[in-house]
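Since every read-out is calculated from the coordinates, none of them should be taken as a lab result. Note that the structure is predicted; figures quoted are calculated from it, not measured. Cβ atoms are built from the backbone, for glycine too; each structure is taken alone.
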Structure P
Amino acid sequence: MDTIAAISTAPGIGGIGIIRMSGEDCFKVLDKIFKPKTNSDIKGYTIKYGNIVNATGEVIDEVLVSYFKAPKSYTTENMCEINSHGGLVVINKILELCLENGAELAEAGEFTKRAFLNGRIDLSQAEAVIDIINAKTDKEAKVSLKQLEGNLSTEIAEIRKTIISLLADIEATIDYPEYDIEEVTNKRILESLLEVEKKIDLMEKSFENGKIIRDGIKTAIIGRPNAGKSSLLNVILKEERAIVTDIEGTTRDTIEEYIQIDGIPLKIIDTAGIRNANNEVEQIGVKKAIEIAKDSDIVIAIFDISKELTDEDEEILKLVKEKNAIIVLNKIDLEERVDISKLEDLGKPIVRISTKTKDGIDDLYNQISEIYKLKEIANNGELIVSNNRHKKLIKNAKQNLDIAKQTILDKMPIDIISGNLKEIIEELGKITGETVTEDVINEIFSKFCLGK
């Protein structure tokens with residue numbers, strides 16, 4: 001493989017910039033541009049201090065270079081990382097010198113791709129790398145780190161090993177029919193499939209929590225104008241993010257922000273007040289608010305406790321009737337006039353708050369946490385599947401498992417299930433990369449950033 005180079009730090013001004021190289025000729029390229037203060041043999045896991053210079057000997061920057069000798073490196077190839085001063089001019093100039101002296105510009109994710117192709121990590125571990133980079137919360141980072149450490153890979157390897165053993169038994173039954181061992185083999189296969197089913201079921205069911213950890217909970221704040229939606233958003237964010245006035249219909253478009261509750265991201269969406277609007281722009285905002293409420297994971301329906309329920313409020317109650325929802329009664333610092341019984345009839349949790357005094361906000365957080373059992377998610381180190389690609393492949397494996405199990409129960413010839421067992425191996429192998437196509441590999445690594 002060619003020696004590749006790329007900038008590994010984010011664009012912009014910073015204290016340090018890192019240019020990474022990997023490949024057989026990595027150190028040859030480095031020798032042409034790096035002049036260490038002290039000459040010594042290259043040793044892995046060492047750092048040298050010196051200058052990066054151009055062809056005329058002009059010093060470009062004062063740097064530290066980290067050395068990683070094959071096979072003990074991220075890619076298993078010879079690698080180095082040039083730690084320069086941060087800044088677009090300096091790091092781009094160093095990258096140009098690397099390319100001028102024999103390196104090729106790395107593609108997105110090519111360093112991690114080489115780690116996969118060279119067998120240091122499998123495909124699910126490679127995907128965990130980008131998940132760690134993109135993690136929005138501590139819990140998401142921890143789940144991704146567990147996958148990088150190989151907990152998913154280990155589980156899949158055990159399942160595939162079991163299925164391969166079953167295929168060997170089936171082959172023996174077919175090759176030696178005179179021993180009449182089919183009945184014994186059927187019983188063993190069924191027992192093994194039931195054990196595999198338990199493991200696959202756990203992986204499949206874990207995706208519900210995995211989706212929450214990865215994507216967060218889409219949370220819509222709805223209510224009629226001046227009920228306190230934007231004020232609630234501002235209190236939650238602890239900043240004046242949304243404009244708040246006494247004029248009805250101030251919010252005409254959505255405002256989206258992320259917060260964390262118990263380490264889980266919540267995508268909070270403030271929407272336009274729901275009412276029969278005459279203004280065309282506001283009508284569009286109301287329509288969008290209703291669509292977002294229908295599409296959200298949970299709805300915070302906010303009502304002004306100091307006013308009686310209106311026709312608009314009744315429409316909002318109909319909207320949240322079949323949704324995960326929390327009824328929020330705002331303005332508890334004022335006299336209560338709302339008919340609580342109508343709200344209680346919905347059977348939804350009711351939280352009383354004041355966006356003015358900030359009373360009750362913690363109760364709202366606790367209620368969201370309780371609905372989704374957020375404190376329990378990913379706290380005991382269990383295997384959690386959070387990747388949509390993995391979910392689809394696990395589902396495919398489960399379908400073939402169900403067919404194979406039913407074939408045994410229906411007392412069909414034992415060799416019929418071979419195809420289904422091979423499909424299970426195939427689908428699970430696509431997760432770790434043993435049976436995945438080149439197109440899928442390229443698609444996965446195209447989502448990576450340059451330099452990783």
Structure Q
Amino acid sequence: MIELTLKEAVKAAGGKLVNCEGIDADAALVSSITLDSRKIERGSLFVAIKGERVDGHDYIKMAAEKGALCAISEQDVPYPHIRVESSLAAMQGIAAHLREKSGVTVIAVVGSVGKTTTRQMLTCVMEQKFEHVLSTEGNFNNEFGLPQMLFRLEDHHELAVLELGISTFGEMERLGKVARPNYAVYTNIGNMHLENLGDRDGVLKAKTELIPYMKEGGKLFLNGADDKLRGFDSPIPAVYFGVDECYSVHAEDVEQIGLERTEFTLIYREKALRVSLPAVGSHMVLDAIAAATIALEFGLTAEQVKSGLENYSPVGHRGRVEKLAEITLVDDCYNAGPDSMRASISALKGERRIALLGDMLELGENEEQLHRSLGEFCKENLEALFTVGRLGEKIAEGAKKAGMKEVFHVAKEDAAEALKAYVKPDDVLLVKASRGMHLEDVVERIMKWE
């Protein structure tokens with residue numbers, strides 16, 4: 001990590017040292033910062049966070065015994081610690097300090113859908129020019145995760161591509177104060193987290209809380225195909241991207257090759273190169289064009305962009321295609337909303353397209369209608385539909401009302417066996433729902449079919 005003295009940590013955390021009489025705060029260096037007591041090493045700074053199930057304060061003694069330099073604590077304890085009002089705020093303060101001290105260029109990736117895909121594609125592209133790129137891993141894109149990503153900054157990092165995810169007002173402001181991005185790309189403004197944000201105008205308002213905290217001279221990259229972003233009156237310079245030829249960087253002759261890749265002609269720097277993207281769907285091409293548009297700002301060549309995009313691979317349960325003995329499984333169960341559901345369903349190719357769909361969470365007062373509307377969409381785009389969950393039942397209702405015949409609502413624990421009894425050779429099966437439905441459990445059982 002970036003060099004950090006204990007004195008710097010205390011100041012950035014907004015706390016005071018307690019029981020540290022034998023430590024020279026000016027000279028003592030923090031070797032690492034962690035919330036996990038199992039990862040404590042000599043010289044670590046242990047952040048005690050009180051969670052829903054575990055209270056980190058219970059592990060301060062263990063951290064001290066394992067050689068931690070100090071702890072960040074909201075409670076007075078008989079061990080060296082930085083006493084603070086909020087351990088989370090203290091952690092964010094230290095992360096913000098390290099971000100500033102590093103001087104690294106930060107690109108923030110924001111949006112309702114496609115953040116992780118765009119971030120991953122952008123990272124693959126940027127690595128064609130920059131040797132050391134820090135990129136968000138896993139779900140470290142929130143108020144707890146972002147600081148932990150910045151703790152991984154090293155002096156050699158040239159660029160940081162940071163995914164920022166929120167679910168309510170005020171969160172993006174706090175993330176912005178930590179990340180202080182030079183650039184930000186907005187993938188879209190969709191019907192996500194409406195329980196807290198109300199409607200798409202609320203989503204736009206919440207997402208753009210970031211802008212006042214961007215570095216001077218910052219620039220936005222906005223999806224021109226999204227009506228909310230297209231109509232946004234940006235207070236700082238903005239570049240729009242899209243697949244249409246009106247954009248300087250765009251895609252032509254898009255062709256989906258089965259369920260494994262999409263080919264398109266990339267128009268970039270007055271060159272036309274054929275790209276074979278290891279992902280399916282027009283929405284994936286738009287994410288690729290977003291990455292290419294930002295790459296133009298950094299001076300990458302067309303060949304570098306092509307190479308980076310072709311090195312992309314799906315992350316986790318996001319559009320992963322698995323060829324099983326008799327069927328093709330599309331594992332896209334990491335998360336879901338109305339827009340991403342439609343995009344994933346539309347990308348399916350095959351004689352019999354089947355989907356197992358579950359609840360889309362945090363959609364607010366219109367959640368049932370949004371699920372029924374998705375069911376109507378399924379009638380036109382699938383041969384068979386299986387659903388699970390309370391709101392998944394509304395998807396089934398919408399599909400049946402639209403006239404779809406092959407509709408089955410099942411218990412989650414029975415889904416894998418019900419599908420096994422139904423599918424035929426060469427079927428294509430999509431599994432998708434919000435993360436809270438944990439449909440990866442069903443995917444694991446499907447993967448064990450014999």
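Matching task: 30.7 is the computed value of mean projected area of the Cα convex hull in nm². Pick the structure from P, Q. Working shown, then result.
Numbers: P: 30.7; Q: 22.6.
Derived from the structure labelled P.
When relative contact order in percent (Cα under 8 Å, 6 or more apart) is calculated for each of the structures P, Q, which structure yields the highest value?
Details: P: 16; Q: 11.
Between P, Q, the highest calculated value is found for P.
Where is FRET efficiency 1/(1 + (r/R0)^6) of positions 341 and 405 (r between Cβ atoms, R0 = 41 Å, to 0.05) largest, in which of P, Q? Don't jump to the answer; show the numbers that get you there.
Numbers: P: 0.20; Q: 1.00.
Top value of FRET efficiency 1/(1 + (r/R0)^6) of positions 341 and 405 (r between Cβ atoms, R0 = 41 Å, to 0.05), among P, Q, belongs to structure Q.
Rank structures P, Q by mean count of other Cβ atoms within 10 Å over residues 69-76 and report only the one at the top, that is, the highest. Walk me through the numbers on the way to the answer.
Working: P: 17.6; Q: 21.8.
Of structures P, Q, the maximum of mean count of other Cβ atoms within 10 Å over residues 69-76 occurs in Q.
Given a computed value of -9500 for helix-only ellipticity at 222 nm (-39500 (n - 2.57) for each DSSP H run of 4 or more, over all residues; to 500), which structure among P, Q does it belong to?
Values: P: -15000; Q: -9500.
So the calculation was done on Q.
Given structures P, Q, which gives the highest value for FRET efficiency 1/(1 + (r/R0)^6) of positions 37 and 213 (r between Cβ atoms, R0 = 35 Å, to 0.05)? Can you show the working numbers first?
On the way: P: 0.15; Q: 0.65.
Checked P, Q; max of FRET efficiency 1/(1 + (r/R0)^6) of positions 37 and 213 (r between Cβ atoms, R0 = 35 Å, to 0.05) sits with Q.
Any idea which of P, Q comes out highest on distance in nm of label points 7 Å out along Cα→Cβ at positions 173 and 309? Numbers along the way, then the final one.
Values: P: 6.2; Q: 3.9.
By distance in nm of label points 7 Å out along Cα→Cβ at positions 173 and 309, the leading structure of P, Q is P.
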